[in-house]
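> Some structures are shown below for you to check.
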Structure P
Amino acid sequence: MNEKQPLFSIVVPAYNEEEFITACVSDLKKIQNDFDIEIIVVDNNSTDKTAEITRTLDVIFLQEKTQGVGAARRAGTEIAQGSFIVHVDADTRLPQGYLERVYDKFTHDEKLVCVGGQFLFYDAPAWKRVLRFFNHWALWLFAVVVSFGKIGPMGNNMTFKKDVYDRTDGFDAQLKYGEDMDLCRRLSAFGKIRLDMRLKCHTSVRRFKFNKRLWDYFLNFVKMSIVGKPCKNVLPHSKDI
C-alpha cells in the first residue's frame, strides 16, 4: 500500500462474498488512476472462503465480529486514512472515472459532505432493468422529499468527508439495515447531502427478487425515510449483510 495518506479510502463490507469479492476489488484497483487510494475489506464472520480469498488481494483486511452491516461499515471507516471515504458493496462495480467525478463534486461545492449515485444492474434481464429505472427515481424522490434532503446516497456507492464523519457518532453498529440512511441524517447536520443520478455504479440484481425479503426492504426504506428507524432491524430469512 502507499506510504503517504490516501485521498480515498474505499470500504467494502463482506459476508459470504466469495463469488463477488475478487471482481469487486479488481475493478476498484482499475479506477485508481492518479489518486492515492486504499481498499479496506471488512469480513463480517463469513463462513465461506471470503476471508481466505481477500487475504490474497493486496488490500487492507479487517475482521469485524459484531454481525451486521452497520458494524462492518463502522469498523472499516474507523481505520480509514483517506480524506474521502467511499463505501461500496461486495457486488458493486465502479466504472472508470467514478473517483474523478466524485472529487470534482466536492471541490466545486464546499458545503457538500456526502454524495452518492444511482445503481444499474449488470446481471438483470431487460424487464428488471426497465422496472429499476422507474422504481429508483420514484423512491429517490420520495426519500428526498420526506427527509427534507437529509438522505439519498446508498451504501453500494456513497462518499463522504472523513473529517465531517469524525464529528458525528458514525455508523450505528446496531443497524443491520438502513445504516447508510442513518449516517446521511447525521452528516446532514454539517452540510449538504446529494444523490446525483449522473453518478452511476453497477451492482448485482441478486437482492432484488420478488419475495418477502424485498417487501421487508421496502417497508424498512419507507420508515427509515420518514422517521429514521427501520421496521425490522433483523430481516427474516436473509444475510445480515
Structure Q
Amino acid sequence: MVYSQEVQNMCVVHQGVHHGAAPIPEEAKWVQSKQITDISGYTHGVGWCAPEQGACKLSLNVKDGIIQEALIETIGCSGMTHSAAMAAEILPGLTVLEALNTDLVCDAINVAMRELFLQIAYGRSQSAFSEDGLQIGAGLEDLGKGSRSMVGTTYGTLEKGPRYLELTDGYITKLCLDTNDEIIGYKFVNFGKMMDFMKAGDDANTAFEKASGQYPKKFPQDVAKEIDPRRE
C-alpha cells in the first residue's frame, strides 16, 4: 500500500464505533451482507438495448451467492432469442458478481442483469421474507401451465381502432363487438394447452377446440359481430 507524503505526516486518529453493514432481508433472515456468498434470493430484473427495440426480463434464483436457476424472457427482437438461449447455458453456476461482469451478448440481458443485481444486493428480492427462499424450479412456476411467457400484444390506429392480438389468455382468434362496434370480449386459443392436448394424443382439431375459450365466459350482451383482428 503506497501512501502520499502528506498522509504519512498525519497523526493517527482512531475510528469510533462501527456497526458494520446494515442488515438486509434474505429468505426470512436478516443478513449483514459482506461478501458474495452472503447473497441469496429469487428476484427479477428488466432490461433494454440501446436502440430500445427489444426488452428482456431476467429471473434468477441465487443460493449462497451462486446462481442455481435462470429464466430469460425476451420480446421485440428476433436476435435476442438466441442470446437468451446462450444466457440460460452461461448463468447457472456463476456467482452474481461473475454474472454481472459476463458479456451476455445482448444489451437488454446485460441491463437486466445489472438491474437485478441492484435489487438483490439491497435485499429487494421476491423471496426476502420467505423462509428458506423459493425452491429451484420457481422460474418454471412463473410461466404457469404450458411453460409459456405471459405476453400481451395489442395494436390500434385512429382510423380503424384497437386490435387485441395476444393476451395472457392466449392467441386472440376473434374480437367480439356490440352494436356500437365496441369490443365486449374476445375468443382465444391457448397454444400451451393445445400442445399438451396434442402430446396426450388428441388430433390438432380436437386439441384446438379443447384449448379454445372466450372472455368473459358469458358476454354481458348479445354479440353483434365477430372479427378476425389480423384480417378485418
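> One of P, Q was used to compute log10 I(q)/I(0) by the Debye sum over Cα atoms at q = 0.23, 0.26 Å⁻¹, for residues 109-156 alone, and the answer was -1.02, -1.05. Which one was it?
Values: P: -0.90, -1.02; Q: -1.02, -1.05.
Value -1.02, -1.05 for log10 I(q)/I(0) by the Debye sum over Cα atoms at q = 0.23, 0.26 Å⁻¹, for residues 109-156 alone corresponds to Q out of P, Q.
> Given a computed value of 232 for volume of the Cα convex hull per residue in Å³, which structure among P, Q does it belong to? Intermediate values should be presented prior to the final figure.
Details: P: 117; Q: 232.
Comparing all candidates, it corresponds to Q.
> Computing mean count of other Cβ atoms within 10 Å over residues 37-44 for each of P, Q, which one ends up highest? Before the final figure, lay out the partial values.
On the way: P: 24.4; Q: 21.0.
Comparing P, Q, the top value of mean count of other Cβ atoms within 10 Å over residues 37-44 belongs to P.
> Also: For distance in nm of label points 7 Å out along Cα→Cβ at positions 5 and 117, which of the structures P, Q scores highest?
Numbers: P: 2.6; Q: 4.0.
By distance in nm of label points 7 Å out along Cα→Cβ at positions 5 and 117, the leading structure of P, Q is Q.
> A follow-up question, please. Please state which of the structures P, Q yields 23 when relative contact order in percent (Cα under 8 Å, 6 or more apart) is computed from it. Walk me through the numbers on the way to the answer.
Numbers: P: 23; Q: 16.
Only structure P yields this read-out.
> Taking distance in nm of label points 7 Å out along Cα→Cβ at positions 181 and 205 as the quantity of interest, name the structure among P, Q where it is greatest. Mind showing how you got there, number by number?
Working: P: 2.4; Q: 3.5.
Comparing P, Q, the top value of distance in nm of label points 7 Å out along Cα→Cβ at positions 181 and 205 belongs to Q.
> Let me ask something else about it. If we compute mean count of other Cβ atoms within 10 Å over residues 125-132 for structures P, Q, which one ends up with the highest value?
Working: P: 12.1; Q: 16.6.
Comparing P, Q by mean count of other Cβ atoms within 10 Å over residues 125-132, the maximum is at Q.
> Kirkwood radius over Cα pairs in Å, for residues 165-212 alone computed as 11.5: which structure among P, Q?
Here the read-out was taken from Q.
> Supply the structure label, taken from P, Q, corresponding to helix-only ellipticity at 222 nm (-39500 (n - 2.57) for each DSSP H run of 4 or more, over all residues; to 500) with the calculated value -7000.
Numbers: P: -10500; Q: -7000.
Computed on structure Q.
Read the figures in this text as sums done on the coordinates, not as results from a lab. Remember, predicted model here, so these are calculated numbers, not experimental data. Cβ atoms are built from the backbone, for glycine too; each structure is taken alone.
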